[in-house]
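Colleague: Structures for review follow.
Derivation of every value follows stated rules applied to the coordinates shown; laboratory data play no part. All values reported here derive from a predicted model rather than from experimental measurement.
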Structure I
Amino acid sequence: MEARINLTRGAEVDARGCAISGASSTALDDFERALALSQSWRAGADNALLPALQEAPQFVMAHALHAWLNLSSRDPSRVAAARPILLGAVSLPANDRERMHLAAIGAALADDYERARLMLVDLLRVYPRDVLALQIGHMLDYALGDIEQLIQRVAAVLPAWSRELPGYHAVLSMRAFGLVESGEYERAEEAAEAALALNPADARAHHAMAHVFEMSERPDAGVRWLGRHSGAWGNQTVVATHCWWHVALFHLAQDRHDLALKIYDQRIRTGGSTAIADLIDAAALLWRVLLRGGDAGARWAELADAWAPHLEDRFCSFNDLHAMLAFVGAGDWDRARHLERVLAECQARQTRHGATTRMLGLPACRALMAFGRGDDTLALTLLASLPAQAHRFGGSHAQRDVLNLTMLQTVERLRRPRHRPVHESALKLAA
């Protein structure tokens with residue numbers, strides 16, 4: 001967490017010099033603590049923010065942070081929880097910057113992520129030190145798969161920042177992730193290391209380093225580096241499970257299926273998490289294990305059950321794809337067909353999810369179903385139509401690679417027809 005917060009300043013501006021409305025000095029300090037936690041991807045930002053809201057109910061930016069924390073989720077029920085927060089904040093006295101935040105929150109709640117992103121670009125053009133606007137814009141760029149904007153959004157504000165400003169480490173961490181997604185691995189590593197030099201507890205920077213090792217194909221180095229730093233990213237962070245997922249991928253890359261599944265059992269599915277981000281990691285890992293010929297056993301059935309409550313979410317194609325991985329991997333064709341029917345209905349909707357379902361979600365899920373049934377010709381036809389647009393799923397290159405890996409396995413099965421369909425293998429293992 002940031003150590004340079006000035007606890008004695010007045011409540012007219014925040015720690016980066018941005019004007020604020022409705023805050024007391026005490027509430028502002030609580031807000032800064034919560035913001036620092038969210039910047040570093042540490043757990044507990046929501047709870048840390050509550051005293052600020054109680055101390056200063058008219059503190060506009062505290063309400064904005066509260067809403068954005070909810071909107072950053074992949075869970076539609078949590079996203080919806082931002083609506084009453086916005087309704088309570090729009091009537092409060094606010095300055096121009098705060099009103100721009102509230103307008104962007106409204107656009108995101110209206111499912112118009114593109115408009116929200118553009119609003120945040122406009123906000124940052126005037127207030128480049130608004131680190132909350134930067135990290136939310138960065139999150140939306142990631143969610144929409146806009147790799148170019150991941151770089152440009154951070155680059156545009158860098159001249160206004162310096163190491164003396166609280167949150168600069170988070171700016172460097174965001175820069176690191178944008179660089180690794182753009183294929184600039186050495187520069188990404190430098191940026192992540194610079195962030196960690198400022199704040200060794202910045203889990204966002206640890207996550208960026210995991211991607212550096214993944215994309216530069218250095219699995220052994222990745223295992224060692226993440227192992228040395230596990231005390232920082234593995235405790236009280238929002239990315240602990242995901243970083244363990246990266247460690248498991250490094251083991252898989254070295255054909256250590258047993259170690260990957262041990263991580264699955266002890267770090268990813270321990271406690272049976274229902275968080276969608278954790279379910280995504282679980283499905284993506286088991287599918288990779290299966291593609292590499294590993295034995296996932298009864299884990300598939302448990303995971304399919306965990307995904308079942310989200311069959312009717314109609315919210316995010318990235319979620320839909322990973323739910324389908326679980327259903328096909330488990331040979332759970334009732335749920336797979338149920339999700340297919342839901343997506344067939346959703347593709348007609350004039351919404352963000354409707355658009356991504358038409359373009360990617362439905363054909364990708366049908367490709368996975370065909371792959372699971374052993375219809376490799378159909379699977380390859382559908383998968384081959386996706387790569388040029390697959391970035392629109394959102395997520396990272398490492399996450400979206402599951403489609404490329406499936407396509408490669410499909411080609412291999414067409415070359416060697418003796419390979420069994422995925423669902424036959426999965427059901428045998430789960431028996």
Structure II
Amino acid sequence: MDFILQNADTFIWIAVAFGFLMAFGVGANDVANAMGTSVGAKALTLKQAIFVAAIFEFAGAYLAGGQVTQTIRKGIIDSAYFEGTPELLIFGMMAALLAAGVWLVLASKFGWPVSTTHSIIGAIVGFAAVGVSVDAVSWGKVGSIVGSWVITPFIAGAIAFLIVMSVQKLILNRSNPFAMAKRYVPFYMFLTGFVMALVTIMKGLKHIFQDHDINLSMTETYLIAIGFGALIAVIGALVISRIKVEEEADKDYHFYSVEKVFTVLMIVTACGMAFAHGSNDVANAIGPLAAIVSVIQNGGDIGAKAVVDPRILLVGAIGIVIGLIVLGSRVMATIGQKITHLTPSRGFAAELAAASTVIIASGAGLPISTTQTLVGAVLGVGMARGIAALNLGVVRNILVSWVVTLPAGAILSVIFFFIFKALFSF
């Protein structure tokens with residue numbers, strides 16, 4: 001540990017570089033969760049999606065990313081095992097950031113939508129179990145994460161299926177679809193406002209509330225969300241009522257007008273999900289980085305929490321945006337175009353279902369991957385049109401990449417851990 005303390009600035013800069021790589025991977029892979037469906041449904045062009053996502057992801061990551069973060073990501077390992085050898089925690093977190101970052105960049109180049117959360121957790125489990133002690137890992141939490149592979153995509157898929165079927169039955173399959181849209185779309189607008197308000201309060205702004213000691217009860221949270229949903233519904237109803245579509249107009253024109261309304265709803269849900277995603281998943285990069293900086297700055301003392309320097313938060317926010325710009329289009333194409341054909345109404349169903357699942361999982365305390373949640377929702381949208389509407393080859397590749405993510409992160413992390421241990425243990 002003495003060697004690390006004597007070269008503290010060097011080690012911090014190395015850790016910052018690895019944290020930036022991890023944030024780059026988060027931007028390249030996970031941002032497709034928020035924007036891939038919008039691009040696939042042609043609600044936004046690729047350039048527009050990147051521009052919008054960059055703004056909301058950066059805002060979420062930097063403004064609402066939290067000034068305090070758990071140094072041991074999700075409590076997945078027991079810090080007591082590192083009390084006598086804090087340098088092992090430093091080497092391990094450096095290895096985890098590098099391993100998860102490398103895996104995410106590799107997956108992004110192939111267009112595989114994998115979980116950034118599972119990537120970093122697999123990496124942390126790998127170095128802790130092999131490099132320190134099997135008992136240092138909270139295996140119960142690892143088991144719950146594996147269980148989430150099935151639970152959350154299934155929930156999202158079921159909700160998306162129901163939303164798509166309701167849109168078809170109430171609006172698209174009727175003889176006068178735009179007239180039916182005027183009647184029923186305000187209800188979908190209420191749902192959008194309600195769910196996005198919950199996502200923003202419970203996920204996107206939770207760190208700001210914690211920092212300012214604001215504790216909203218669940219009743220207050222839901223009342224605010226209901227109020228926001230009602231406001232959106234009223235405004236939407238007034239806007240739609242002013243749109244005139246002739247009853248005698250071609251039915252395709254009616255469909256086009258209906259889809260334009262859902263295009264607006266898609267963009268709203270995408271922006272909300274991008275903000276919430278940035279505020280939460282930046283911790284995948286800065287959590288381990290904060291652990292390293294905290295241990296070094298405290299002379300080897302391992303604390304449960306660490307105050308995050310705003311400059312570290314900025315590294316995460318900038319890394320996410322650059323990763324999105326450089327490699328984000330590949331995963332966006334997989335999510336939005338290769339799984340199934342999306343229209344604005346179908347894309348809206350997928351995004352609303354994913355956001356709803358985030359709320360359900362948060363309330364139930366389930367670990368969740370936004371990637372797997374949104375892929376599950378897109379699969380549900382495809383199933384509403386029959387299994388033939390799905391590209392099963394792409395689905396198979398995605399499922400394989402999910403299974404491989406945890407062990408890939410773990411194996412790479414173990415390799416890097418022993419390299420750092422050999423290089424810097426003096």
Structure III
Amino acid sequence: MQIHVVQRGESLWQIAQRYGVSINQIVTANQIQNRNTLVIGEALVIPTAYRQYTVRPGDNLWLIARKFGVSVQELMRANQITNPSMIYPGKVLRIPERAKPTIDVNAFVIQFGEEGAEQVREVSRYLTYVSPFAYRIKDDGSLEAVNDNAIIQTAISNNVIPMMAITNFSSTETGSQLAHTILSNVTLQNRLLTNIVNTMRSKRYRGLNIDFENVLPNDRESYNQFLRRAVNRLHPEGYFVSSSLAPKTSATQQGVLYEAHDYPAHGEILDFVVLMTYEWGYRFGPPQAVSPINQIRAVLDYAVTAIPRNKIMMGFQLYARDWLVPHVQGQEAETFSMQEAMRRAVQHHAAIQYDQRSQSPYFRYTDEQGRSHEVWFEDARSAQAKFDLVKEYNLRGISYWVLGYPFPQNWVLLEDNFHIRK
């Protein structure tokens with residue numbers, strides 16, 4: 001796959017001719033709804049037989065080789081170049097392929113029943129794990145039931161590992177007191193673990209993800225001890241144990257979201273962790289990138305000092321956000337798919353901008369009522385930037401939040417960048 005950013009006046013026919021592919025190939029890879037309408041700044045994935053690069057003024061082979069992560073010698077061999085100084089602007093170079101790393105890929109799903117199962121089925125070839133979200137714990141050590149049977153059966157039949165998720169919060173409760181009740185009582189913890197094991201056995205789960213959020217800072221060590229009890233109970237049964245962690249940039253980061261999440265302890269105790277590297281663009285906050293690459297990099301810079309790299313799953317959101325501007329505190333942004341973001345850009349003739357610092361696309365438009373909007377989303381460029389981070393930091397893999405928001409470019413690029421462990 002290659003990425004092409006649409007320029008003013010370009011048509012699909014022209015782009016297809018440039019890369020030597022058919023219009024239908026581009027339409028299919030990007031699931032374009034109206035092939036006669038492209039948006040300026042839209043990033044398209046182009047399925048080509050091999051990567052190519054057009055030399056620009058100021059380029060040399062060393063810079064080009066570094067850009068694509070290959071050696072100058074490989075670049076020369078692929079293009080039958082004998083004199084490295086004999087390249088010129090406009091020359092098209094073939095970029096040799098690199099060996100693809102193998103990673104784990106998880107996806108959370110919040111729709112249950114057949115709807116959730118269909119969401120899993122559509123992308124099952126790209127997944128190592130799928131995690132229905134979630135079993136909420138109760139203050140007596142029991143679990144709220146969820147309708148996850150269809151999802152689990154679909155996962156197993158498509159060679160995807162079902163991972164049970166438990167949590168302490170809900171849409172109306174932060175869960176701080178509930179977590180404290182459980183974490184301060186060993187009897188309740190043992191009862192909870194018994195209920196987890198029984199559920200995993202009966203439902204055919206293979207592992208557990210513990211997503212305790214808003215844990216009180218004073219419960220930090222109690223949380224660590226609960227993780228040890230979970231591992232000691234589940235490992236002998238053949239189950240793996242993971243956790244979801246708030247995106248910290250230092251060990252001393254303040255706030256109820258962060259203080260009880262002890263990165264070194266989770267890294268030492270558990271099989272792997274999921275870093276929730278998204279939601280900077282919070283739905284009740286001001287408009288900004290949901291998963292800015294500069295913020296993710298700051299989290300990873302700290303995480304790799306505290307947790308083994310082969311235990312880190314980097315979070316990646318699959319949704320876009322649309323804010324009314326100017327932003328009013330407490331006003332909720334609309335959440336929808338990347339495909340809907342593109343539909344709105346087409347509808348309102350909005351040119352797509354790309355913020356280099358966050359490596360995220362956005363656009364602005366005015367609706368029929370005269371209100372101004374700002375939309376932040378993901379596209380092929382921002383997805384590729386995140387995949388490059390996974391390679392740069394040599395991480396275990398990627399964890400998506402959340403299925404149900406179509407983003408076709410992501411999946412074709414994911415497969416183009418990685419072998420996915422099944």
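Colleague: Between I, II, III, which one scores greatest on relative contact order in percent (Cα under 8 Å, 6 or more apart)? If you can, show how the numbers build up before the last one.
Modeller: Details: I: 12; II: 40; III: 17.
Largest calculated value belongs to II.
Colleague: A value of -20000 was computed for helix-only ellipticity at 222 nm (-39500 (n - 2.57) for each DSSP H run of 4 or more, over all residues; to 500); which of I, II, III is the source structure? Intermediate values should be presented prior to the final figure.
Modeller: Numbers: I: -20000; II: -25000; III: -10500.
The correct label is I.
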